[in-house]
1. Assign the value 22.9, calculated as mean count of other Cβ atoms within 10 Å over residues 109-116, to the correct structure from I, II.
2. Given a computed value of 13 for relative contact order in percent (Cα under 8 Å, 6 or more apart), which structure among I, II does it belong to?
3. From I, II, which structure was Rg/Rh (Cα atoms, Kirkwood Rh) = 0.94 calculated on?
4. When helix-only ellipticity at 222 nm (-39500 (n - 2.57) for each DSSP H run of 4 or more, over all residues; to 500) is calculated, the result is -9000; to which of the structures I, II does this value belong?
5. For which of I, II does Rg and Dmax of the Cα atoms in Å, for residues 93-244 alone, calculated from the coordinates, equal 15.8, 49?
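Quick note: the coordinates plus some simple rules give every number you see, no bench work behind them. The shown structure was predicted, so the numbers you read here are calculated from the model rather than taken from an experiment. Cβ atoms are built from the backbone, for glycine too; each structure is taken alone.
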Structure I
Amino acid sequence: MMLAEYIRSLQSYEIYAFTNEDVVKHCIAPKSTLKTEFVRLSKKKQILNLRKGFYVIIPAKYLNVSKIPVQLYIEKLFNYIQKDYYVGLYSAAAIHGASHQQIQQDYIICTPPAMRDIKKGSFTMKFFQKSHWSHHNIIQKKSDAGLFNVSSPALTLADLLHFQNKLGGINRMLAIIEELAETIQLEDLNELIRWYPHVNTFQRMGYLLEQFAVNEEILETIQRHLDLQKVYPMLLSPIKNEKPGSANNRWKIDVNITLENDL
């Protein structure tokens, strides 16, 4: 079949991405013909070469924005790359219903080595690496194209706090943190505590959740975990060359910023 016909057949099965290997396997046509088809469909913005050898299909209903939701192709992309991943940070928060504005770029957590961010037209994908990887607190959600990985609410909150300086700071995410706080379940938090390595993240989490008056059982669970660790005074918002001072709260957090919702 021709490339355009192959793409239509994929969409009929709710598949929104393909590789060069897929084309070779399913399209019987001269290379010159296929090359012409790739160029034509790319110019019409019906396909996008997101990564070498990997293409995303843009159905008619998404042509006006020239991109499709990340959950429609991310599983196939990382199967192609052969790396572990999950949709995280602001993207995960939006999936969990904790977002006050449309996310203009996609946020993906993956295993090393580091990947370059992707910026192609309306597609912007930012990658964050974790050397300490665990499959805990990664849940599978279903999209029209199948299952994909996303961080649980508790892991989403922890990652937002851990990467805060790369994400615009706490005030930018404050409203999102408040909404995530309402969705965190004790089982989810207990699972996170068993493996998440950053003690200072739990200190900041405890302090912020206390401001939003979450269930005391959630706060006590974090407190019990911290009681078993070596805990030192910590800045709420890390600033280069600034050391924590007074931390007159049970989380040993120096509140060095005024908490204000930036949204």
Structure II
Amino acid sequence: MSHLPLGALPLDGLLDQVATRQRLDFGHMAAESKADGSLITACDRWSDATLVHGLGQLYPGEGVLSEEGEKRIPRTSAYWVVDPLDGTTNFAAGIPYWAISLARFEHGVPVLAILDIPPLRQRIVAVRGQGAWRNGKPLPAPTSQGQAIGCASLCSRSIGVLQRLPDRRFPGKIRLLGVASLNLVSVAMGQTVAALEATPKIWDLAAAWLVLSELGCPLRWLVTNPARLQPGEDQAHADFPVLAARDPATLEIFLPWAEALVDES
């Protein structure tokens, strides 16, 4: 399919509204700490409220789980998972790299994913079984993009694996992007060959999960598979450590570091 599916279009106006406000607020927002030590700004709260309200109008009867709102898996047959501003630390520090993440779930798995990157004016969309697009143009699988550069993305909490395998050289040039959803989707975009996330929440990974799947990038859930979540389960403190790679062979190369991440011994 060469064009973006029509099913994604009703959200464009809502996402444009939130992305525009975030760009205007960038550089002018003070941050405060939440109970878990992460940061939040007034823009996070406004973005969350606007997205949840807008989804309620566009898709009445479908529940919404969001980072700054209700954190239990909705009991509706279809529901949305929202991260209104993934990368708040970057946003608050004046680093122009963050994302808006939305995913619609059916039967426990994402069927529509949207990652909007306001500072880059890029919008990545994936539809289950149909592919993925960036700004309306089809995204190729990373394995079809030629020789990989060899960068690997780690989150700040996973970089400790380098000390757990001191006698082994890490098989990539390390990048820390500071945005969980974009760390993962960088693999699908061909920017990195693998990504390791230590403590992503369901809202961090929901959209990237589908983009990766649609572009043939394998994922290894290291503790819990999010496809097994049940309605009513509280996701406030649930983590889903995951390794993503451009192809199965690369996944195997990085697997020892992923296993070291969750090895309690």
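1. II
2. Details: I: 13; II: 17.
Answer by label: I.
3. Working: I: 1.06; II: 0.94.
Structure II accounts for this read-out.
4. Details: I: -11000; II: -9000.
Source structure: II.
5. Values: I: 15.8, 49; II: 15.2, 45.
This figure was derived from I.
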